[in-house]
Structure P
Amino acid sequence: MEQLVYSELSQIIIKNKQIMENMLQVLGGDFGRGQLMVLMTIYQKKSISPTDISKILRVGTNRVACVLNEMESRKLIVRNASSLDKRRVTVSLTPEGVKTLEKMHQKIKSLYSEMVKSIGEEKAMMFNSTINEIWEFFDKKKGEAVNV
């Protein structure tokens, strides 16, 4: 039984990435998973430093910088230098960035609604609960070394 559970959980973790990639293909918009997550974070915070984005998303500052450069070249974000300290920079969405992300939010809501109708509300809620529990488990374990 334990081996079966291990195998099933391993498959779910692997499929999680594939689900995100498939969802992004269905949504269109020419965004990678990281780009969408960065845009959503900026949208939620209104104005935020690249370092804080890195901490929230748990990705390296170099990766965030690359994504921000791409988003800036597409005119979706703008960098704002602090008037008190020119070394401090925050980023915020441009009107085009807000418009793009709001369109994406509508597509995501529609897609999720369709998914819930397909699998049922009870299964969708159970899946959400399980994913949150798995997230919390690994969040607690992230600081521990695992010897293999």
Structure Q
Amino acid sequence: MRQINMSERFRQAYANNLRALAEVHELQQKHQAAGNRREDDKTVLGKLAHLRMTSSLSKVDACVRMTNDLIDQHECVVIFVNFVETGEKLKERFNEGDRECDFMSGKITNADKRAAMVEKFQRGDTDVLICTFGVGGVGITLTKAK
């Protein structure tokens, strides 16, 4: 496992999210006695998801660097992400350079288009294939990547 240091911007966003989560937790404790816990639980889960997304986005730069190192060694790379926002940011970063990259998410509902992305990757025409777990984790075979 490799430790990734967050930029100051993401460190502040993460700290803000943690503070907001602590506030929600305090509110949850107050409302628990009143029987309104279900709404508070939804709020907590939403805050946790936002915290996870902030953490995920903070790793984009390091992921791009490590992936570029692998591509320079003639490897093809598949990156699985939890959040569409992270996948879109990664694709944007790879496309800024000279890397060929596709991003497969639930936004692409056409099965033929998804199959074309997989085939393009399998042929070696794409350096990087980014997939959300919901789309890339089920029903596709990627033998090009190690």
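Using the calculated result -20000 for helix-only ellipticity at 222 nm (-39500 (n - 2.57) for each DSSP H run of 4 or more, over all residues; to 500), pick out the matching structure from P, Q. Label of the originating structure: Q.
Among the shown structures P, Q, from which was the value 61, 42, 21 of Cα extents along the principal axes in Å calculated?
Computing Cα extents along the principal axes in Å on every structure in P, Q gives 61, 42, 21 only for P.
One of P, Q was used to compute distance in nm of label points 7 Å out along Cα→Cβ at positions 77 and 117, and the answer was 1.7. Which one was it? The value was obtained from structure Q.
Have a look at P, Q and say which one yields 18 for relative contact order in percent (Cα under 8 Å, 6 or more apart), as calculated. If you can, show how the numbers build up before the last one.
Working: P: 18; Q: 22.
Going through each structure in turn, the value belongs to P.
A short reminder: the numbers here are calculations on the coordinates, not readings from a lab. Worth saying up front: this structure is predicted, and the values here are computed from it rather than measured. Cβ atoms are built from the backbone, for glycine too; each structure is taken alone.
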